[in-house]
Structure 1
Amino acid sequence: MSQEFKKCLERGKIKKFTPGIKLAKKELGLAREDLKISLKSLAEKNYRWSIVQSYYSMFYSARALVYSRKYRENSHFCLIEAIRALFVETGKLNVSLVESLAEAKNLREAADYHGDFSEINCRKLAKKAKEFLTAANGLL
């Protein structure tokens, strides 16, 4: 278990959450919904909104995975660390997907807070969100 994940547990940013198992499928539904909206926004050339929704699709996919292990997050950073510890370190998820999630977080923050976004990043992120959702579906 990674040091960062342990720190998240110690700080209460990741907590045990027994009801998570029942909620994991609901989170995947939210991920599918956000991906659909992201693709619609992409088609309409609303790149900023598409980036935000692609990130949230990945966020909800990741949350579903963490819920399935009876944890919940109180931090986007710690959600990423939980995915790394619970799924990448155990060989259940490719490291490239958690790296894509971290990149998506950064791209979403740049788009949302600084108005910094591009069509290229938008298209890349929509593709990664679909890959992440597919992987999460496969694990659940």
Structure 2
Amino acid sequence: MMNIGDVATLSGLPAKTIRYYEEIDLIKPLRDTNGYRAFRETDLHKLAFLGRARALGFSISDCRNLLELYEDESRTSAEVKGIAKLHLAQIEQKIVDLREMHATLSNLVATCAGDDRPDCPILQSLGAEAQSDR
């Protein structure tokens, strides 16, 4: 059995994250007679799994589903692939959105003189977008 400090070190996750994962029932460590968490090797493996999944940007909901599939020996790889494909499509859309933001901001930065004058195309553009949001 390991305490939270041990599994935090071994899994690379902060103790606060581990407590949160317990709070939302992603992991269920045992409790010692004194009430302290007592982590098993299986808990450590789950935490490492969750850490890697989160590092790939999977949502908590996706992590919950992936962890259930990981533990289900009757799973199909198609179920896992479906979750991963959906996440990949979301990442690809974020890349498109980031490229658009980059192009817009690059253009605004290039058109701003950045001198002592008060006029600024960046602020004008942001103000125009705020006006159109109303």
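What follows is calculated from the coordinates using simple rules that are stated; it is not laboratory data. Small disclaimer: the values here were computed from a predicted structure and weren't measured. Cβ atoms are built from the backbone, for glycine too; each structure is taken alone.
In terms of mean count of other Cβ atoms within 10 Å over residues 27-34, the structure with the greatest value among 1, 2 is 1. Largest in FRET efficiency 1/(1 + (r/R0)^6) of positions 43 and 123 (r between Cβ atoms, R0 = 41 Å, to 0.05) among the labelled structures 1, 2 is structure 1.
Out of 1, 2, which structure matches 69, 39, 29 when Cα extents along the principal axes in Å is calculated? The value was obtained from structure 2. Assuming -22500 is helix-only ellipticity at 222 nm (-39500 (n - 2.57) for each DSSP H run of 4 or more, over all residues; to 500) as calculated from a single structure, say which of 1, 2 it is. So the calculation was done on 2. Source structure of the calculated read-out (relative contact order in percent (Cα under 8 Å, 6 or more apart), 33) within 1, 2: 1. With FRET efficiency 1/(1 + (r/R0)^6) of positions 75 and 115 (r between Cβ atoms, R0 = 30 Å, to 0.05) derived from the coordinates and found to be 0.00, which of 1, 2 does the value describe? Of the structures listed, the value fits 2.
Given a computed value of 2.6 for distance in nm of label points 7 Å out along Cα→Cβ at positions 19 and 59, which structure among 1, 2 does it belong to? Structure of origin is 2. Taking mean count of other Cβ atoms within 10 Å over residues 51-58 as the criterion, the top-ranked structure out of 1, 2 is 1, with the highest value.
So mean count of other Cβ atoms within 10 Å over residues 35-42, computed for just one structure, reads 14.4; which one of 1, 2 is that? Attributed to the structure labelled 2.
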